[in-house]
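Please go over the structures that come below.
Please treat every number below as a calculation from the coordinates, not as lab data. Quick caveat: nothing in here was measured; it's all calculated off a predicted structure. Cβ atoms are built from the backbone, for glycine too; each structure is taken alone.
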Structure 1
Amino acid sequence: MSANDTWEKALACSTACTRCGRDFGPKEERILSVFDDGVICTACKRQEEQRPDHAEASRQMVARCIGETGRPWGDPAGFCFHHFVPFRCR
């Protein structure tokens, strides 16, 4: 099963940030890391964006996602989109 097949379940079912370990509230936003596809909180995402290698990691992640899914990175139904746009549990 590819990451594209499981991203929504991982986001929806995640109960804690894979980076800092803080528990997510039921309606709290989560987002995917461009470095490891981990489900992280928005505070950790802001820290991630400050890394000097973030832009290059983002480019590599987009290329990988497009290659795996065949969808543009901005497609809300796709895995790539949620590396840049937060997601809430339903």
Structure 2
Amino acid sequence: MPLQRRIPKRGFTPINRVEFQVVNVRALEEVRGDAVDPQILSDQGLIGSAKKPVKILGDGELSRSLTVRAHAFSGSARSKIEGAGGTAAVIGE
């Protein structure tokens, strides 16, 4: 059998890949309080762990102003949060 068939195949997986926990804007509507951070999202069961990075995605609508702190935001999520009168702050900049 040729050598290239005997050696295990490995695909491209970045070593320093960051896996975000994602939360949609629609879920932020149900969060109690005016401030949202990873600890609050973890306490309310929207993410698994407050120690892993969180990314806010723009699926859904937001009707009240919130101060959201997360590790990353999609462009549509940032515009929806700021359009509702809130602020989107990035953690770790």
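In terms of Rg/Rh (Cα atoms, Kirkwood Rh), which of structures 1, 2 is highest? Write out the running numbers ahead of the final one.
Working: 1: 0.94; 2: 1.23.
By Rg/Rh (Cα atoms, Kirkwood Rh), the leading structure of 1, 2 is 2.
Say we calculate distance in nm of label points 7 Å out along Cα→Cβ at positions 42 and 82 for every structure; which of 1, 2 gives the highest result?
Working: 1: 1.7; 2: 2.9.
Top value of distance in nm of label points 7 Å out along Cα→Cβ at positions 42 and 82, among 1, 2, belongs to structure 2.
Identify which of structures 1, 2 gives the largest calculated value of relative contact order in percent (Cα under 8 Å, 6 or more apart).
Details: 1: 34; 2: 26.
Largest calculated value belongs to 1.
One of 1, 2 was used to calculate helix-only ellipticity at 222 nm (-39500 (n - 2.57) for each DSSP H run of 4 or more, over all residues; to 500), giving -12000; which? Write down the numbers at each step before the final one.
Values: 1: -12000; 2: -5500.
Derived from 1, not from the others.
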